[in-house]
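J.: Take a look at these structures.
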Structure I
Amino acid sequence: MDIFSEFRKEIIQVVERLVAESVLPEGLDLARVAVDVPREAAFGDLSTNAAMVLAKPSGMKPRDLAARLTEGLAAVRGVVSAEIAGPGFINIRLDRNIWLRCLGDILEAGTAYGSSKIGGGDAVNVEFVSANPTGPLHIGHARGSVFGDVLASLLEKAGYAVTREYYINDAGAQVDVLARSVHLRYREALGEKIDQIPEGLYPGDYLCAVGALLAERSGDRWQRLPEAEWLPEIRGVAIDAMMGLVREDLAALGIRHDVFTSERQLVEAGKVDTVLEGLAKRGLIYTGVLEPPKGKKPDDWESRPQTLFRATEFGDEVDRPLKKSDDSWTYFASDIAYHQDKYERGFGTQIDVWGADHGGYVKRMSAATKAVTEGAAELDVKICQIVKLLDKGEPVKMSKRAGTFVTLRDLIDEVGPDVVRFIMLTRSNDAPLDFDLTKVTEQSRDNPVFYVQYAHARCHSVNRMAREAFSELTDKPEDGANLDLLTHDAELALIKLMAQWPRVVESAAHAHEPHRIAYYLYDLAAAFHGLWTKGKEQTELRFIVENNVELTKSRLAMVRGVRTVIASGLDIMGVEPVEELRG
């Protein structure tokens with residue numbers, strides 16, 4: 001049961017009755033009518049903006065309309081009171097049995113509680129990671145990897161048909177540099193002495209294994225040939241090796257992709273040519289000279305005639321080049337074809353997860369997607385800001401293996417995948433994140449992943465202790481519990497927080513903000529730990545009540561509800577809900 005959705009339906013029915021009575025006009029847009037949690041618990045259980053958003057189109061004052069709505073709401077089953085607040089908001093108090101019914105629904109549904117059908121099975125493409133295949137993933141990729149994967153799981157929970165996609169940028173100059181770097185390591189594996197890696201090549205030790213493998217496979221076949229002869233072959237070997245490394249690193253973090261799309265294959269299949277020819281026929285490509293914006297020059301600006309896309313017609317600040325000076329396509333041209341390709345595969349909703357250094361690329365890509373799909377596709381670009389890796393507040397040194405950065409695998413090996421996944425969602429994706437190796441492994445309230453895991457483990461501990469206290473209890477001691485025995489305000493407050501879970505899922509999915517899941521789980525854990533602590537001082541609040549097995553079973557049912565909702569949330573986050581924590 002989604003209490004917020006249920007009572008929104010009740011409010012809509014009250015509005016429809018007022019329309020039938022000619023109190024309100026027909027044809028009102030009810031999309032903006034919402035049911036939320038009041039800002040303060042003292043205001044009530046639910047709050048609605050119905051009078052505020054419907055007053056103007058109804059030709060009524062908000063408080064006057066609110067008065068008519070509260071009359072109707074007072075007759076709704078389970079409503080104790082409906083009161084007008086401020087300019088016209090309505091606060092609603094519910095009968096205790098409504099909340100007990102919510103707890104019953106949680107116990108019945110298990111971790112499926114919170115699942116929604118708002119997505120209606122619509123296809124959504126979430127493209128994330130998509131790092132250049134030139135080396136192992138680094139800590140900066142960790143955030144986008146986790147964000148994209150958890151967003152995909154969240155959308156699935158909300159009823160969308162999600163495809164996780166990785167776009168392999170294997171058609172640019174960087175993969176040629178990779179091939180040259182591998183050829184150097186290949187020669188080194190054949191016995192050549194390499195004193196220093198030439199400037200411009202990738203220096204990481206991770207390429208030594210690729211060079212050795214190539215030497216084992218091919219002997220000295222490519223050692224002394226001109227670059228033009230060995231470059232295509234070694235480039236393919238190098239890309240395959242790097243993508244194998246990427247897949248291994250992502251698997252260690254519990255991340256999978258359904259589709260891997262190659263930029264090079266798009267180019268070679270002529271899809272870039274085809275898409276841009278279509279834009280040209282619509283008059284959206286022309287030859288011109290760009291003027292630099294006042295005070296700055298874009299990286300891709302050149303004072304020469306260029307092949308340009310009319311990006312300004314679709315909301316961008318300047319038209320964008322499609323060809324380089326050597327007449328080859330720009331990255332942007334390939335990206336246009338890629339997003340068109342996703343649309344042709346059935347993805348009207350596309351979500352791209354990019355790093356902080358791509359912020360300036362958003363407007364042009366949004367413009368291009370509008371152009372090639374003629375406004376039919378929705379593109380949402382989520383930028384993940386930088387992650388600073390610290391240890392006791394001090395920056396962590398670079399990885400010897402990678403040469404220039406801390407690898408994702410280094411981080412996973414240090415703290416484990418669960419910690420990485422949870423901590424990466426403790427801030428909104430558009431805010432910088434400090435990842436302190438010491439703090440994220442502390443067993444304290446300040447460490448959110450521990451605090452939430454501890455709540456789940458404590459729920460199991462309560463069950464174990466209850467079975468020790470009452471020999472008649474089964475492995476599921478809450479079975480057959482009388483929920484009517486849960487009467488204390490602190491118990492109801494915890495149940496009300498659990499009942500928010502379906503709303504949290506839907507709102508987070510709608511906003512494409514998976515960090516809301518982490519925030520909610522922390523709040524639920526805090527409420528549970530808080531009630532546990534109260535029980536130390538107030539014996540009447542203890543979960544295990546001496547000489548009262550029935551009340552104990554009721555409270556164990558509440559504890560199971562907490563455990564269930566936490567497990568449901570951790571499942572979305574890809575974090576294991578442990579049953580016992582060991583120091």
Structure II
Amino acid sequence: MFLRSRAVLGTALALLLAFAGAARPASDAAPRVQPNDNRRPAGVLADGVLTLELEVRSGEWFPEAEDGASVTAPFLAEVGRAPQVPAPLIRVPVGTVIDVSVRNMLADSTVTVRGLFARPAAAGDSLVVPPGERRSLRFAATSPGTYMYGAWAGRDTTGEKEQMTGAFVIDSAGARTDDRIFVMNIWGERRGEREYRNALAINGKSFPFTEPIRLTVGDSVRWRWVNGTRRNHPMHLHGFFFRIDSKGTLLADTVYAPEERRQAVTEDIRFGQTMSIAWSPAEPGNWLFHCHIAFHAIPEEARFDHSFHGEHVASHMAGLVLGIQVQPPPGWQPPPRPDPRRVRLLVTELDRAADSTRRVGVAIETDAAAPVARSPGPPLVVTQGQPTDVVVVNGLDEATAIHWHGLELESRSDGVAGWSGIGGAVTPPVAPGDSFVARLTLRRAGTFIYHTHLHDVSQLTAGLYGPIVVLPPGEDLDPASDLLYTAGWLSPRGPIVVNGDSTAPALRLAAGRRYRLRMVNIGPAARLRFSVERDSADYLPWRPIAKDGANLPAAQAIDGPGTEILEVGETLDVGFTAAPGDYRLTVRAPNGRRLWFHQALVVR
């Protein structure tokens with residue numbers, strides 16, 4: 001099934017973690033580490049053989065500003081060149097023989113290198129290099145794909161030390177090589193009992209210092225992503241869908257046939273995994289591509305230098321974020337939006353809960369009677385193809401901003417304060433007592449999300465989120481057969497709730513009737529397993545319909561066990577018809593051990 005590839009990567013990757021440690025540099029005169037944009041392959045390629053000489057040595061890395069905070073640690077370098085983050089790019093045509101050596105320049109730490117072997121492989125292999133020594137290996141690059149390789153020094157497990165991982169790309173015969181490659185690296189360490197300092201980087205830099213991506217409307221964009229960190233990262237693209245062409249692991253890459261390629265706005269990459277994606281910007285303006293785990297993209301957790309904050313995107317986002325600037329083509333004009341529907345979305349502070357946790361309420365006001373604010377917010381139900389203006393009214397005592405997650409829309413309405421827009425006309429934060437009009441263009445039917453994109457953890461865990469249901473023209477949302485379950489957090493430390501609670505009254509369903517189940521995960525973190533159980537070991541069959549609002553390819557829209565893991569920022573629609581019996585809808589931790597939500601389903 002389409003999401004089943006998220007399984008644990010196996011023993012090879014578990015062994016990889018054992019070598020994530022720090023090492024003391026051999027010299028105090030550490031060279032400056034260079035950010036690697038992965039445009040220049042390392043080594044010398046001649047007569048079908050790549051000769052590559054690598055060395056591990058201490059360097060000083062500046063993950064943010066070039067004159068900002070730095071970390072001194074071991075890094076990988078080509079012999080005769082500066083050390084790099086990520087590690088030097090290995091890119092060769094299929095069939096190339098790779099002759100590689102690694103010299104360990106550290107004084108007192110053994111280096112373990114993994115990922116330098118022929119693919120596909122049943123298990124990983126390693127190269128162990130003692131201090132001051134050099135080791136070599138030779139193998140053939142026989143299987144096209146995108147892979148990870150890396151080095152780890154010592155056995156210190158007090159922090160993350162994935163600053164020496166990099167990309168290993170094998171191109172098929174005659175393939176284009178003008179795509180872009182992005183590698184995620186993390187270096188971290190504990191400072192005392194409570195503080196954990198880390199640097200999260202894409203191609204060697206942390207936002208807002210990551211490379212600005214400049215495109216033009218209609219460009220064909222092809223990206224390869226490598227997760228060189230031990231954390232997982234659900235990567236989310238604002239404003240557009242991307243096509244997933246391949247997903248890989250440390251051991252193999254799976255390139256999908258055209259009929260198997262699905263569309264998404266959020267896709268999870270686990271440790272050692274890779275993905276190749278393609279997309280095309282249809283609207284000009286400023287956009288983002290970022291990890292949707294809040295703690296990987298906010299300054300409180302992801303900034304190496306914590307000296308500045310604010311409500312501009314450069315201050316309220318940090319870490320694993322790329323800024324994308326799309327220029328309009330000559331003569332471009334925005335499409336007309338005739339007779340837009342108008343909706344008011346009212347954000348207000350509610351009385352604190354009994355445990356003193358903050359609650360933010362959302363009310364959606366249409367032509368009906370005045371609504372009651374709910375926390376989390378109610379569904380926003382709109383019609384495909386009908387332009388809709390949503391007036392966001394801020395009744396909080398702090399600024400907010402609403403992002404329309406998964407919708408294809410104009411940039412200025414995307415909801416990232418200080419960033420969304422064109423040129424200098426960017427979206428301001430919605431100040432207390434003020435309002436902002438988001439102009440939604442509803443191009444496809446499906447399940448999407450609205451959520452805060454400012455003061456993320458505080459407002460998100462207080463309930464400032466909700467589902468968006470876009471229906472085809474002429475259809476109404478039937479709550480008796482269209483079932484919505486939106487998971488989020490109840491406070492900055494949890495617990496996880498679904499539709500604002502840990503349980504719900506039993507739901508009576510009709511045997512033989514077709515139901516649509518819409519599932520949303522929009523907490524700040526945590527993968528969740530959604531299931532419809534017959535008992536602890538059996539599931540009601542269901543058929544996946546759409547992910548992130550995009551219909552799935554026919555090869556993936558097939559009946560299977562009614563259980564699936566959703567990452568943060570993902571939505572999943574499934575259909576099912578139940579035989580008479582007693583069932584239970586549950587939301588659990590991925591391993592199934594922690595039960596967060598349950599509801600009895602009585603089918604008669």
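Values quoted throughout were computed directly from the atomic coordinates according to the rules given, and no laboratory measurement underlies them. Fair warning: this is a prediction, and the values are worked out from it, not measured in the lab. Cβ atoms are built from the backbone, for glycine too; each structure is taken alone.
J.: Identify which of structures I, II gives the largest calculated value of Rg/Rh (Cα atoms, Kirkwood Rh). Display every interim value, and only then the final one.
T.: On the way: I: 1.05; II: 0.98.
Across I, II, Rg/Rh (Cα atoms, Kirkwood Rh) peaks for I.
J.: Further question on the same structure: Distance in nm of label points 7 Å out along Cα→Cβ at positions 64 and 472 computed as 6.3: which structure among I, II?
T.: Working: I: 6.3; II: 5.0.
Only structure I yields this read-out.
J.: If helix-only ellipticity at 222 nm (-39500 (n - 2.57) for each DSSP H run of 4 or more, over all residues; to 500) computes to -500, which of I, II did it come from? Provide the component values of the computation, followed by the final result.
T.: Values: I: -15500; II: -500.
This figure was derived from II.
J.: Once relative contact order in percent (Cα under 8 Å, 6 or more apart) is calculated for every structure in I, II, which label goes with the largest value? Provide the component values of the computation, followed by the final result.
T.: On the way: I: 16; II: 10.
Sorting by relative contact order in percent (Cα under 8 Å, 6 or more apart) in descending order puts I first.
J.: Another one. Assuming 0.15 is FRET efficiency 1/(1 + (r/R0)^6) of positions 144 and 352 (r between Cβ atoms, R0 = 41 Å, to 0.05) as calculated from a single structure, say which of I, II it is. Spell out each step's value before the answer.
T.: Numbers: I: 1.00; II: 0.15.
Working through the options, I get structure II.
J.: Hey, another quick one. Comparing I, II, where is volume of the Cα convex hull per residue in Å³, for residues 320-415 alone highest?
T.: By volume of the Cα convex hull per residue in Å³, for residues 320-415 alone, the leading structure of I, II is I.
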